[in-house]
Structure I
Amino acid sequence: MKKQLIIEEIKDFVFKKTPQDDIHGYGHTERVYQMCIELGKKLEVNLFVLKAAALLHDIGRFSNQSNLKNKNHAEISVQIASDFLERLKFQIRREEFENILHCIQTHSFSNRVPPKTLEAKILSDVDKLDALGAIGLYRTIGYTTKMKGGLKDVLEHLESKIFKLKSQLLLEITKKYAQDRLAILDQFYVEVKKELKMGKS
């Protein structure tokens with residue numbers, strides 16, 4: 001099977017298995033996928049590996065398998081991706097197959113497995129970039145609201161996690177992207193803090 005057809009099969013599988021929301025669902029996956037392609041072309045990497053990994057990187061977030069629930073979502077994604085790719089008997093070279101799984105396993109900082117290939121570093125960084133900027137702010141507010149949190153919870157999430165993401169980026173090109181996106185978050189954070197102080201003596 002041609003590689004583009006394999007990607008289309010993967011995309012269809014992920015679309016059907018993933019909620020249609022923009023926080024952690026298919027909207028997030030599609031943005032990561034498109035930006036990985038953009039950076040992958042600039043850095044001349046294996047686009048097939050990167051596309052497949054980008055599409056499958058969060059599939060484990062939505063697993064109902066009880067035996068997997070205590071694992072990091074990246075590890076669950078690896079298991080689901082491996083089973084899916086092997087079940088359909090795609091003709092994927094072993095080194096590409098292993099790199100796809102490595103990219104998925106290492107994209108999550110909390111999984112504590114460092115990315116070794118350039119494709120894995122791109123996916124790891126792009127996943128974090130989607131938590132920054134205007135869309136990242138929307139995701140933070142949306143997730144906090146979904147979890148019944150309020151404005152102070154949004155600020156705490158920015159402080160404890162989001163503002164730290166730039167230091168976790170691995171590539172110079174993604175660090176440059178992050179600067180403009182962080183400026184948007186900084187402005188929001190400063191303005192909210194300022195408005196909360198208004199009227200207080």
Structure II
Amino acid sequence: MIFNQNSSDIFTMKTNLLPVLKAINHGYVVIYSDTDSNMAAALAAEDIPSKIIHVEAEVRDFDLHVPEEPLWIQIDEMSDYFFPPSNFCTTVLSYENTRGKIFTTANLIVDVCKDLLRIAISRKLSESLPQEYLLSTLHRPENVDNPHNLRLLMNHIAPTNHPVVFPVHPRTKKNLQHFNIGIPSNITIIDPLGYMDFLS
């Protein structure tokens with residue numbers, strides 16, 4: 001298997017997860033999505049061995065430069081049960097020669113958002129924010145660590161003619177300053193938000 005640039009972290013997490021999963025072994029490990037920690041859990045599950053259930057299976061970018069892409073492929077190769085969130089993802093899985101059973105679901109994050117929105121809607125971020133605005137977030141390395149891409153994105157936000165609220169990631173903020181990229185006048189910069197505040 002070929003992991004991403006965080007391979008040493010993956011194996012450290014796997015080593016730490018293995019005794020925990022062995023202690024509670026019920027024969028199945030649920031993997032949700034495509035992070036390094038999910039890859040570690042899948043590797044640990046194989047060592048036990050446990051059956052692997054991959055929720056949000058085969059949500060692919062078809063771009064191996066995206067850090068999550070190799071993880072998605074490899075976790076799918078290891079999985080016994082797949083829960084892709086759409087018919088498209090199910091079709092892609094059918095071409096991957098997967099060994100497991102496939103159960104097409106809806107996108108679970110939509111259900112989570114709908115459920116939590118009832119609570120989040122009552123939260124107030126700041127009285128100084130516009131009544132209506134667009135919400136922007138930029139944090140992926142390929143966008144914010146590249147001065148050309150980051151400047152291009154800022155330039156694309158500027159002509160929207162709508163107020164934009166931008167909870168800026170610390171790395172993004174640092175790079176905006178480092179690359180001397182100006183903030184368009186229609187953007188309001190605020191501190192990073194937790195999940196519930198972001199939903200609100």
Query - percent of Cα pairs over 24 Å apart - highest-scoring structure of I, II - result: II
**Report entry** Origin of the derived value 18 (relative contact order in percent (Cα under 8 Å, 6 or more apart); candidates I, II)
**Finding:** I
**Report entry** Structure responsible for -21500, with helix-only ellipticity at 222 nm (-39500 (n - 2.57) for each DSSP H run of 4 or more, over all residues; to 500) calculated and labels I, II on offer
**Finding:** I
Requested in this report: Please state which of the structures I, II yields 0.9 when distance in nm of label points 7 Å out along Cα→Cβ at positions 60 and 76 is computed from it.
Outcome: I
Report summary line: FRET efficiency 1/(1 + (r/R0)^6) of positions 28 and 124 (r between Cβ atoms, R0 = 25 Å, to 0.05): greatest across I, II for structure I
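Here, each number is a calculation from the coordinates, and none is a lab measurement. Treat the numbers as computed from the prediction; the structure is a model and nothing was measured. Cβ atoms are built from the backbone, for glycine too; each structure is taken alone.
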